[in-house]
Each structure stands twice: as C-alpha cells, then as structure tokens.
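Chemist: Structures follow.
Readers should treat all values here as calculations from the given coordinates under stated rules, not as data from a laboratory. All of these numbers come straight from a predicted model, not from anything done at the bench. Cβ atoms are built from the backbone, for glycine too; each structure is taken alone.
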Structure 1
Amino acid sequence: MTMGEFDILLLGVTGCVGKLAAAELISHFGEEIRLGFGGRNVGKTEAVRAALAAQYPSALKVPIVQVDTANREVLAAIVRRSKVVLNLVGPYTAVGEAVVRACAEGGVDYCDVSGEGLWQHEMIGRYHDTAMETGARLVFGLGIASAASDLSAFVMAQYMHEKHNVKLSQVHMVWTKFEAAGASGGTVSTLMAEGERSSSERHLLRDPYLLHPAGSRAHLPGQNRQTTPLFDVDSDRYTIPWISSDVNTQNVLRSYALLDYSYGRAFTYYESFAGSMGNGFFNGLIPAMIMHFLLGLLFLFLRLGLTRPLMRALLPKPGEEPSAEALDKGCVEGLITAHGEKGCYQVTGRLTIPFEPGYKFTSISVSEASVLLAKAEEHDLIKAKRGCLTAASCFEALLVEKLLSRGIKWEILD
C-alpha cells in the first residue's frame with residue numbers, strides 16, 4: 001500500500017455529502033489523520049474550506065489539490081499521494097471510473113457512496129483482479145445505500161451464530177420509517193444516468209447476484225424479489241418494494257459470498273417498505289397500491305425520453321442541496337427478521353438511525369470507513385482484505401462498532 005503525504009484525500013468536498021464528510025473528518029479525527037481536499041475547481045474548494053474554518057479553524061490547514069480526472073497520468077500521480085481516496089464525486093456512472101482505475105492500478109485504497117449497481121458491477125469486472133494484484137481495497141456503497149442493509153444482514157448472521165450456533169436461511173428488512181431530507185441535484189443526476197441505460201442493462205439491475213464473484217451460480221439459492229404490494233406478517237402491515245432494494249440486495253449477497261458464504265449456504269435476502277417517508281403513512285392495501293403506482297410512475301418518467309426533459313426541469317439540479325433545516329430532521333427505522341436454517345429459529349432485530357439518512361448517515365458511515373482504511377495497519381482483519389469489497393466484507397464488525405458509537409443502533413427484539 002502507498003504511504004503518501006495524505007491519509008485521506010477527499011474528492012467532492014463542494015457537494016452536500018462532501019461538506020458533511022469533511023466536517024466529520026475534521027471534527028471527530030482532527031490531528032489523527034492527514035486530510036487533503038481534491039477538486040477540479042480550486043476556487044470553489046477554497047470557499048468550502050473557508051466556510052468549514054468558520055466552525056472548525058483547523059480546516060484552514062487542510063491542503064487543496066487540483067484534480068483533473070481526464071488526465072490519466074496526472075490523476076495516477078495524485079492518488080499515489082494518499083493512503084485512501086474518498087470519492088464523493090458523482091454521478092459515478094458518468095465520472096467515477098477514472099478514480100477507481102487510478103486507485104486499483106496504484107495500490108491505493110478507495111471508498112465511495114455509490115448506489116449504482118450496474119456501475120459497481122462494471123468496476124468489479126474491470127478492476128477487481130488488478131486490485132487483488134496491487135493490494136488496493138476498493139469499497140463501494142458506503143452510504144445509506146447500501147451499508148445500512150449490508151451491515152444489518154451481517155449483524156443478524158453474527159447474532160444467530162454466536163447466540164444459537166445457527167446459520168441463516170433468510171433475512172427480510174422492512175423499512176418502517178424513512179424520513180430523509182429529499183433528493184439532491186446529484187441524486188437526481190444519478191437516477192437520470194441510470195434511466196438512460198439500455199433495456200438489457202436495466203434488466204441486469206434486477207439480478208440479485210449482479211455483484212456476485214465470477215464463477216458458477218449453480219450452488220446459489222433462488223432469491224425473493226418483491227414486485228407488488230404484499231401483506232407482511234412480521235411488520236403486520238402491507239409493504240411495497242423498496243426503491244433501493246435491488247442494489248442493497250446485490251451488496252448484501254456480495255458480502256455473503258466474499259465472507260465465504262458464512263451466513264448459510266441457503267441464505268436469501270430481500271427488502272420492503274412499510275411506513276412513513278416524512279409526509280405520510282400507509283397501512284392498508286389501497287394506500288400501498290397507490291404509493292407503489294406513484295413511485296413506479298416517477299421512475300417511468302425518469303426513463304422515458306419524452307418525459308426526461310420535464311423531470312430535469314422540475315427536479316433539483318446538480319449543485320442544489322437540501323436546506324440546513326431539512327438536514328436537522330429525519331430518522332430511519334428498519335425491522336429485520338432473520339430465519340434460521342430448517343426453521344429452527346426466528347429472530348427479530350431493529351435498526352435505528354436517529355438522524356437524517358441520505359446525507360448525515362451517509363457522511364458518517366463513509367467517513368468512519370475511510371479512517372478505518374487509513375488505519376488498516378492497526379487492524380489485521382482489514383490488512384488481509386483486497387480487491388473490490390463491500391461494507392460488511394471489508395470491515396465486518398469494525399464498522400458496526402464505529403457506527404454504534406455514533407448513535408446508530410442494532411437491537412435484538414426477541
């Protein structure tokens with residue numbers, strides 16, 4: 001691994017998550033890490049640094065590096081100046097590959113908050129073997145998509161093994177509350193980019209094993225995938241498919257494979273939504289069907305060439321961010337039901353995130369993960385990892401413990 005002048009080089013500090021992540025790294029880790037900011041526009045990056053310094057004076061000491069991702073040789077030299085590149089520049093589908101390639105080839109650790117399953121699939125196919133050779137750890141999806149789901153499945157698998165010495169047959173995550181600040185312009189751009197994929201590519205997005213390591217799938221169990229409103233016995237209400245269920249499931253199942261199928265050889269995972277999104281609540285078949293229809297209509301309009309320009313005009317633009325008031329609100333609750341093999345045990349857990357998920361949880365999760373990577377030499381578990389990884393497969397209980405210390409809760413209810 002590289003031993004550059006920075007422990008963490010943060011790209012994308014001018015975005016909302018970037019600003020929050022920078023504040024997290026400065027306020028919680030301070031002199032523990034050597035932080036650098038990388039950006040295409042030095043002036044904008046300096047302005048963000050100055051704004052951060054109003055609250056955290058030490059921010060003025062953070063060096064700024066101009067980053068041109070279009071220049072392969074220059075980018076390669078820049079990433080080698082850091083142990084870890086924390087990439088918060090999206091949409092990843094459009095602009096993410098150059099940084100992944102530079103880190104893989106340079107043996108530099110990398111992490112991001114990507115939620116684009118097909119892009120992750122492409123990066124794994126192109127750079128996993130290279131990263132295995134150079135020793136780079138490339139960790140995708142460390143935001144609310146998909147770290148919260150990935151770590152929840154890991155927590156339930158660990159509990160069932162340690163408490164009952166039982167493997168899992170299934171984990172079902174039902175999001176019972178999801179109150180977020182809304183979509184940013186960057187998130188909308190990501191959805192637009194995914195919508196421009198071909199129909200065959202979008203079909204791949206529904207493959208639960210999209211991120212599974214290359215090789216035979218003959219031994220893999222069939223996976224559940226909710227597509228319509230259904231009544232869920234565990235949460236005692238009607239549920240609808242969760243908007244991030246595909247990429248979350250793909251990350252959970254990659255972890256399951258990279259952790260040597262330790263959850264259980266017949267393990268399955270799926271997600272649903274039932275509850276509040278901040279502006280409403282449904283608990284009945286008709287309201288669930290209406291909400292399912294409206295979400296389907298939204299994603300259809302994002303994909304259709306005729307309606308995409310209208311959606312671009314109506315939805316937030318790149319650079320637009322939620323208000324400070326919106327960021328101060330929000331919370332998440334998820335009901336996690338784990339079934340043991342052969343029906344011998346059923347255990348219910350609950351995930352509670354007591355603050356805004358899309359920005360605040362994401363910034364905390366990826367910041368904690370980047371510091372763990374920067375301090376990999378202190379953790380034998382992380383030192384042994386390499387290649388394209390997920391939250392659970394790279395950090396296992398280490399990241400769970402860090403998030404517990406920040407107020408996130410995983411509780412066993414029975």
Structure 2
Amino acid sequence: MLNSKSTKKIIPAILSLSLLGLIVSVLIIRIHYQISLNPGEKSFCYFSDMFDCDAILASPYAKLGPFFNAELAFGYYLILIWGLVESWGKKKPLPALSYVFTWTIFAAIYSVTLNLLSTVKLGVICPLGLITTIINLIVLVLLPLEMKVPLPQLPNTIKKKLFLAPKSLLFYGVGTLIIFGMGLLFARKLNPQARYSFGISPEAYLKSFYALPQKEIPLPERPIRGSPDASVTILVFSDFRSTACRRAESTLKPVLEQYRDRIRQIYLNYPLNSSCNPMVRQTKYPMACIDSKAALCAYQQGKFWEYHDWVFQNRSIDYESLADALEMERSSFENCVISEKTAKLLKEDIAAATQFKVDRIPTLYINGRQFRDWSNAERLRLVLESELSQTALH
C-alpha cells in the first residue's frame with residue numbers, strides 16, 4: 001500500500017501528463033489541417049518512410065466519423081484535467097476518479113488500436129501518436145493507485161460511485177458535453193479555413209491541390225497501364241519492398257481499374273538503397289536495387305505489369321520462380337539484371353525522381369501536381385474526376 005506522501009504526488013503527475021497530451025493533440029490537429037489544405041507540403045513530423053505522421057493523418061484511420069482522432073484526444077485530455085481538479089482535495093474523490101478512469105480505459109484501448117492499425121495496414125508509425133498512447137497507458141496505471149482501491153474491486157467501485165449514483169452521473173455527463181463541445185470549437189479554430197466544418201470540403205481540397213505547382217518534366221519511356229492516349233497521367237515513384245508502397249498500391253489498383261479507359265499510370269523506380277540511388281542516405285532494403293533492375297528487365301520482355309503485380313502481392317521474391325511464373329526467358333532475364341544497360345535505365349528513373357524532388361515514397365503526381373493522399377481512395381477519385389472534367393472542356 002502506498003503511503004500518503006507518495007499518493008499526493010500522483011495527481012500532479014497525471015495532470016502534467018494530461019497537459020503534455022493536450023499539447024501533443026494540438027500539434028497533431030495542426031498537422032492534420034496542414035496536410036489537408038496543402039497536400040504537397042510536409043510537416044515537421046515526417047522523419048522517414050516508417051516514422052511519418054503525415055501518411056497516417058491523410059488516411060481513413062485519422063478520423064472517427066466526422067471527428068479527427070486528435071480532436072477526440074484533445075477533448076479527452078480536457079475531461080481528464082477537469083476530473084482530476086474536481087477530485088483534488090475532496091474527502092470523497094472516488095466519483096471524480098471513477099469518471100476519469102472510465103474515460104482513460106476507452107482512450108488507452110482506442111489509441112493502442114490505432115497505433116496497431118497504422119503499423120499493420122499502412123506500415124508507418126506516428127511518433128506523436130505514440131506519445132499520446134504512452135501517456136494514456138501511464139495514466140491507466142497511476143489512477144488506480146490514487147483511487148486506493150484493490151484492482152479486483154475496481155469495477156464494482158466505479159459502478160457504485162458513478163453509474164449507480166444518479167447525481168454524479170448527471171453532473172459528469174453534462175460536464176462532458178460542455179467540455180468536449182468547448183474543446184471541439186477550440187480545435188476547429190486552429191484552422192481558420194475549416195473553422196466550424198466537420199472536415200475539409202471537396203471544394204477546399206481541390207482548391208489546395210490546384211494551388212500546387214504543376215511540373216512538366218520529360219520522362220523516360222516506361223510501360224503504361226491504362227489508355228496510352230489518356231489526358232490524365234498518374235506518375236508513381238515507388239519501391240517494391242516498401243510497406244507504404246504496398247499499401248498505396250492496394251489503394252491505387254481498384255481506382256485505376258475503375259478509370260482504366262480514361263487515365264494512364266506510369267511507374268518509375270525509386271529504390272531505397274544507397275548503392276544504386278545516391279538520393280538515399282542509408283540503405284533500407286538490401287534487395288531494392290535488384291528488384292528495380294528486375295522490373296526493368298521484365299519491361300524489356302513485355303512483362304512489367306505482371307512483374308509489378310506479382311511482386312507487390314508476394315513479400316518473398318524468388319527470381320527463378322518468378323521468371324518461370326511470368327513465362328520470361330530465364331537466362332536473358334538473369335543477364336539483363338546485371339547488365340550496364342539496365343543500370344543506366346535505373347539511373348534514368350532516379351534522375352527523373354531528382355527533377356521531381358522526390359524525398360519519400362510512395363510519391364504520386366497527377367498531371368504534374370503532387371498528390372500526397374495516396375491512402376485515401378475518395379480523394380484520389382475526387383482529383384481524377386476533376387482532372388477528367390477539365391480536360392474534357394479543352
């Protein structure tokens with residue numbers, strides 16, 4: 001059992017953690033608005049292909065219904081602070097502590113689930129989101145110590161002091177609505193262009209997309225998926241080993257199938273391996289250069305898209321089996337992979353990436369403008385429909 005001196009330190013410690021969570025939530029909200037209104041702009045929370053808040057905040061996992069997850073977190077930390085202040089110094093603090101502990105259980109479960117989903121589904125981790133998850137778990141451990149109730153008795157205590165106490169339930173229920181509502185209004189004011197709207201409107205998003213510079217850079221001759229004469233071109237810089245690129249491919253493929261007769265896709269290699277890509281500081285995937293060269297060799301045998309789809313669907317790559325499965329001439333394929341001609345073709349892809357100032361993958365361009373929301377099929381369709389309607393007028 002903790003002594004009274006040690007328990008006096010618990011609420012100040014939780015309050016400090018809550019304030020930190022509040023600050024982190026504000027930062028995430030700001031990043032969310034930044035990348036929503038400026039799709040081509042990177043935030044300070046992009047560190048690498050793996051540690052990238054931007055990719056997560058541009059994905060469907062960033063929202064729960066009409067609310068950004070960061071807005072929900074902001075409201076939770078306000079509620080936590082209010083409940084702790086309400087309990088501090090009271091002779092009967094259990095109702096208030098039961099209230100905040102109930103919220104903390106949901107917050108901890110939700111934040112852990114989001115981190116797991118983003119890691120498994122997108123292959124990325126948001127450092128700021130990880131901080132809030134750690135805060136929630138620490139608070140989840142500290143609160144029972146302050147409540148001074150044995151763990152087996154916690155459920156009954158919370159039920160008795162909160163859910164079976166009508167006055168407490170009404171008081172904290174009304175307080176929750178007021179505090180959460182005020183928190184939401186404050187969060188929306190962090191972005192003047194979307195102050196009272198629940199998310200970014202399609203019109204605002206398209207306006208931000210067309211505000212981006214349009215690049216017209218000659219490309220090396222590469223295989224095209226879709227209509228060769230299409231007026232809308234999706235240019236993709238990617239690495240076959242990257243988890244994020246695999247995720248982008250799963251978003252792109254059904255959309256491209258939908259528009260296959262009206263758009264075209266061009267794939268350029270951007271291997272995350274410094275031995276063949278001088279733009280990469282350190283090697284992330286040792287086989288990335290070989291994968292890219294093999295793709296170019298499959299292209300020379302007219303099997304690029306078959307290779308592309310097969311490799312993205314299979315994490316382990318056996319090139320001998322692959323050559324046989326795609327009915328490529330094996331000896332020609334193997335000689336091609338190590339040839340100087342193929343190395344030169346790969347340099348052309350990387351040179352194009354340099355001109356487009358690619359610094360992360362996947363990087364997508366739609367008719368010369370960078371499209372950052374590669375995990376958001378809805379926004380991809382929105383931009384494609386807009387581009388198709390504009391080209392139809394000319």
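Chemist: For the read-out Rg and Dmax of the Cα atoms in Å, a value of 26.0, 83 was computed from one structure; give its label from 1, 2.
Modeler: The read-out comes from structure 2.
Chemist: In terms of mean count of other Cβ atoms within 10 Å over residues 147-154, which of structures 1, 2 is highest?
Modeler: Once mean count of other Cβ atoms within 10 Å over residues 147-154 is tallied for 1, 2, the winner is 1.
Chemist: Which of 1, 2 yields 0.30 for FRET efficiency 1/(1 + (r/R0)^6) of positions 19 and 259 (r between Cβ atoms, R0 = 41 Å, to 0.05), as computed?
Modeler: Value 0.30 for FRET efficiency 1/(1 + (r/R0)^6) of positions 19 and 259 (r between Cβ atoms, R0 = 41 Å, to 0.05) corresponds to 2 out of 1, 2.
Chemist: If helix-only ellipticity at 222 nm (-39500 (n - 2.57) for each DSSP H run of 4 or more, over all residues; to 500) comes out at -18500 when worked out from the coordinates, which of 1, 2 was used?
Modeler: Answer by label: 2.
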